[in-house]
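Quick heads-up: structures coming right below.
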Structure 1
C-alpha cells in the first residue's frame with residue numbers, strides 16, 4: 001500500500017538534519033501527482049541567507065547517469081558495442097593488452113580495474129582513502145586549476161591497477177568515466193558536454209541543468225561548505241571552483257526538481273530504450289570510494305531497506321556539496337535532496353570517520369521521504 005506524503009513529517013525530518021549540524025539542505029519528494037518541496041537552514045553561514053528548494057547545486061557523480069545514458073544512446077544507434085574493447089576506440093590512451101581486455105561496459109560499471117586518478121591530481125590526497133594521512137591543502141591550491149582530461153586519464157592508467165578487467169568486485173573510479181567522455185567525443189565528433197546537453201538534458205526538458213563553463217555556478221545557489229573531516233574548521237566555501245578536475249563524470253549543476261524529472265523519464269524509457277535501461281539495472285558488486293561494497297549497474301545503483309521497495313538512482317559529492325536522487329522501481333515515488341556541507345565526520349585515531357548526528361538525521365529523512 002502506498003504511503004501518502006506527509007508534509008509535516010517531511011518538514012520535521014528535514015529540519016532535524018539542519019539541527020544536527022547541516023548548514024542547509026533542500027529537497028523534492030514526489031508521489032504520483034503529489035509533490036512536496038522543502039528547505040531548512042542557510043545558504044550562507046555568515047549572512048544567514050536561507051536555502052530555498054529551487055536553488056541550483058553541484059550534483060557530483062549523479063552526472064554519471066547522464067554520461068552513461070549518452071553512451072548507451074550511441075550503442076543503440078550501432079556506433080559502438082558495449083562489449084568491444086576500449087582500446088579499439090582509444091588506443092592512444094589505453095592500448096595494448098589492457099586496451100583489448102577492458103570493454104566499454106566495464107568502464108560504465110566500474111569493473112575495469114583502472115585506478116582512481118584523484119590522488120595523483122591532488123597531492124595532499126595521495127593516501128586517499130587512507131583518510132588519516134590526507135589533508136585539505138590541495139583543495140585551495142587547485143581552486144582555479146584547469147586540468148587537462150587526457151593528463152588525468154593518464155594518471156589513472158599509469159597508477160597500479162585496483163583489479164583485473166572484469167574482476168568482481170569492481171572498484172569505483174572516475175578514470176572510467178573520463179575515458180567514456182573521450183569515447184563519446186570520438187564517436188560523435190563533438191564535445192561530450194554538447195552531446196549530453198543536446199541528447200540527454202534537452203531531451204528530458206531540464207531547464208536548470210547544465211555543465212559549468214567556468215568556476216562559478218550560474219543562478220541562485222548556496223555556498224558549499226567543506227569540512228574535510230574537521231581539518232577545515234570552520235568549513236570553507238568551495239562553491240567557486242573549476243570543475244575540470246572531474247569534467248562530465250561529476251561536474252553537472254542541477255536542481256532537485258530537474259533531477260526528479262530526469263530519473264522519472266529515464267525509468268519510463270524516454271531517455272534510453274527499454275533494453276538499454278534493463279542493462280543499466282544489471283548490477284555487480286563494486287567497492288565505493290567510502291570502502292563499502294554496493295551493487296552497481298551502468299550508471300545506476302539500487303537502494304533498498306529490508307521489506308521495502310527498491311529505489312534506483314545515484315548519489316554525488318564534490319567539495320562542499322552532496323546530492324542524492326532516487327526513484328522507486330515502479331516509478332511512483334521519488335526523492336532528490338541536496339546538502340551544502342561535506343565530510344562533516346571527524347576522524348578517530350585510526351583514521352576512520354566517527355559517527356555524527358547528521359548521519360542518523362539524514363538517514364531518517366531518507367526513510368521518511370522514500371517510505372513514509
Structure 2
C-alpha cells in the first residue's frame with residue numbers, strides 16, 4: 001500500500017477545478033456529474049446506501065426493471081425500486097418497448113417520488129433484446145424516439161436514455177439516435193462506449209462517445225465504460241468532452257472511486273488505495289444493509305457472490321473464497337473474517353503490509369506508474385445478473 005499522503009510513482013495529481021460540477025437534467029439539479037450506473041442484481045438499495053455513505057456521489061440508478069412487471073406490481077419489481085430517505089436522488093431504469101406502458105410506468109414512478117426515469121437502450125442480453133427493448137431499440141430510432149416522447153410528455157421529472165454506440169460496427173447509430181431523443185424530450189443520454197455485438201469485450205471507444213457529444217445540441221451526454229480509476233474518469237472527460245461520467249463495475253472494484261476522483265481532479269490529492277481494514281469495514285456495512293433489507297439468511301446467501309468483489313487485488317483470498325459459500329448468518333460471516341485475517345497474516349511483512357510478491361499484477365503496475373497496463377489487468381468481469389427474475 002502507498003503510505004498516506006504520498007503519491008504512487010509516475011502518478012501526478014493535476015487539479016482540474018470545475019471538472020466535477022453540478023449538472024442539470026431538465027428540472028433536476030444535481031450536485032455532482034459523477035453517477036452510479038445500474039448493474040443487474042448488484043446496484044440495489046443495500047449497495048446504494050453503502051456507497052453513498054462514502055461520499056462523492058449524488059444520482060444513483062436502480063437495477064434494470066421490467067416495465068410490465070412493475071405495472072403489475074410484481075413483488076420482485078417493487079423490490080428493485082425500493083428506496084429510503086438516504087437514497088436520494090434516485091433514477092429508475094426501465095426496459096420495455098411499448099410507449100403507453102412506459103409512460104404509465106413513468107407516471108407510477110413519479111408518484112412514488114423518483115427523481116428521474118432512465119430508458120434502457122443498451123442491454124445486450126438476449127432475454128431483454130427478444131422483448132424488443134434494450135439494445136434492439138437502437139435499430140429502430142423512430143420507435144425509440146416515440147417511446148421517450150410519450151414518457152417525457154407524461155411526466156414532469158426528467159426522462160433519460162442509456163445506449164451503446166450501436167448494434168455492431170456496421171451500425172453505429174448512437175449519434176443519430178441521441179439527436180432524435182433530444183428532439184423527443186430526453187433530458188440527457190448515457191453512452192456506453194461499446195456496441196451490442198461487443199458485449200463487454202474489448203476496450204471502450206472514447207471517440208464513439210465523443211461523436212455522440214458532438215451530435216447533440218443542448219442536453220448533457222454522460223460517458224460510461226472501463227472507468228476503474230480517477231485517471232480513467234479524467235480520460236473519459238478529456239477525450240470525449242462528456243458532461244459527466246457514469247461508473248458501474250468500477251464502483252464494485254473500488255467503492256471509493258467517486259470520492260477519490262473528486263479529490264484528485266479538484267484538489268490534486270493522490271487517490272488513496274483503501275486499506276485492508278477499510279475494505280473489510282465497507283464489506284461488513286454492505287452486509288448489514290443487505291441483511292436488513294432481505295432478512296438474515298437470504299441476505300447472507302445473496303452476499304456470498306458480492307463479498308469476493310471487495311477483496312479483489314488485496315492479495316491471496318483462497319481461504320475466504322472457499323468458505324464464504326457456506327455462510328448463512330452474520331455471526332458466521334464475522335467468524336470467517338476473523339479466520340481469514342489469521343490466514344492472511346502469512347503473506348504480510350512485519351509492519352502488516354502485503355509482501356510485494358503477493359501483490360496482484362494490476363496493483364503492482366498501477367503503483368509503478370504503468371496505468372495503461374494496470375487498466376488492462378484491472379478489467380472487471382461482468383457478474384451474472386438475476387435475468388430469470390426480470
message: Ranked on FRET efficiency 1/(1 + (r/R0)^6) of positions 30 and 302 (r between Cβ atoms, R0 = 30 Å, to 0.05), which label among 1, 2 comes first with the largest value?
response: 1
Test item: helix-only ellipticity at 222 nm (-39500 (n - 2.57) for each DSSP H run of 4 or more, over all residues; to 500) calculated as -11500, pick one of 1, 2: 2
- prompt: Who wins on distance in nm of label points 7 Å out along Cα→Cβ at positions 62 and 318 among 1, 2, i.e. which is largest?
  reply: 2
- prompt: Comparing structures 1, 2 by percent of Cα pairs over 34 Å apart, which one has the largest value?
  reply: 2
- request: Determine which structure produced the value 20, 10, 8 for semi-axes √(5λ) of the Cα gyration tensor in Å, for residues 78-117 alone, calculated from the coordinates; the candidates are 1, 2.
  value: 2
- line: Candidates 1, 2; relative contact order in percent (Cα under 8 Å, 6 or more apart) computed = 25; producing structure is 1
field: At a computed 1.19 (Cα Rg over 2.2 N^0.38 Å, for residues 286-341 alone), which of 1, 2
entry: 1
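Read-outs throughout are calculated quantities, based only on the coordinates presented, and are distinct from any laboratory measurement. Here the structure is a predicted model, which means the values were calculated and not measured. Cβ atoms are built from the backbone, for glycine too; each structure is taken alone.
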